[in-house]
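In the part that follows, the structures are each spelled out as structure tokens.
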Structure P
Amino acid sequence: MNENVKIAIVDDEVHIRSLLEQTLEDLEGEPEILTAVNGAEGLALIEREHPKLVFLDVMMPLMNGYEVCAAVRQNPALSDITIVMLTAKGQESDRVRGLAEGAHRFVTKPFDPDEILDLAREILQLP
């Protein structure tokens, strides 16, 4: 992996951010892990840092995950970013909306850290 691969975690729940950070630290190549605590901060972080992969919560203050995802997808300069939406809402309509806004995957909380690690490896094309 080249040394400047970045992964962003955008979630207002501190324990979810911590769990994701700890999980993703196990990736080979030690990607840079960036975090934001709400949607507006997350969008600014994504625009500024251009991470390859974003784990994006749906229900957050200031901007929800759907709004952040839509804003990223409307910016052609960010078209290569992979977005994985995370939510406690498991309804099919939520998943459909997330994918319609441009998310690549939709993961329901609570999630299995091993599944998150496998998903990150797949997206980042790591062994």
Structure Q
Amino acid sequence: MSEGRFLAAPCGLYCGVCGSNVMSHECHGCGCDCGACAGATHAEGCRIARCAADRGYATCAECDDMPCTYLTEFAFDAVWRTHLPVLEHLRRIRRIGVDEWVGEQRAYWADERRLKRWLALYAQCSEASRRERT
């Protein structure tokens, strides 16, 4: 598995387009344990990432229980609409492998207009999440 594996979050998100990652370039993605980025800290606080790690999986695509309740609820979160593609992402990872999938994602998100729209959606979700917590 290549270093790009950290860009495939256990839940099926592509960390390469995480709004907090793209702008700062300070995170290598979920699962990175380099100690210099937020990857490990983020994964430790994530129920899905902890479950995958406890089962010895890099992503939920490896799990026979996919999609479980936690993953389904994550995918259809009313605030975080950026989570919607995770189930299909995991099915794709299961079919072609994580390295190939990361390559597809890099190619897909190379379109700057598409990336800007995604980051705008991420910002909307982030703001809605902040408002919900207060």
Given that log10 I(q)/I(0) by the Debye sum over Cα atoms at q = 0.12, 0.16, 0.17 Å⁻¹, derived from a single structure, equals -0.38, -0.70, -0.80, which label among P, Q identifies that structure? P
Given 1.7 as the derived value for distance in nm of label points 7 Å out along Cα→Cβ at positions 7 and 103, which of the supplied structures P, Q does it correspond to? P
Output the label of whichever structure in P, Q has the greatest value of mean count of other Cβ atoms within 10 Å over residues 55-62. P
One of P, Q was used to calculate helix-only ellipticity at 222 nm (-39500 (n - 2.57) for each DSSP H run of 4 or more, over all residues; to 500), yielding -12000; that structure is P
Starting from the value 2.2: which structure in P, Q was distance in nm of label points 7 Å out along Cα→Cβ at positions 15 and 47 calculated from? Q
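The numbers here are math on the coordinates, done by the rules we state, and not lab data. Keep in mind the model is a prediction, meaning the values are calculated, not measured. Cβ atoms are built from the backbone, for glycine too; each structure is taken alone.
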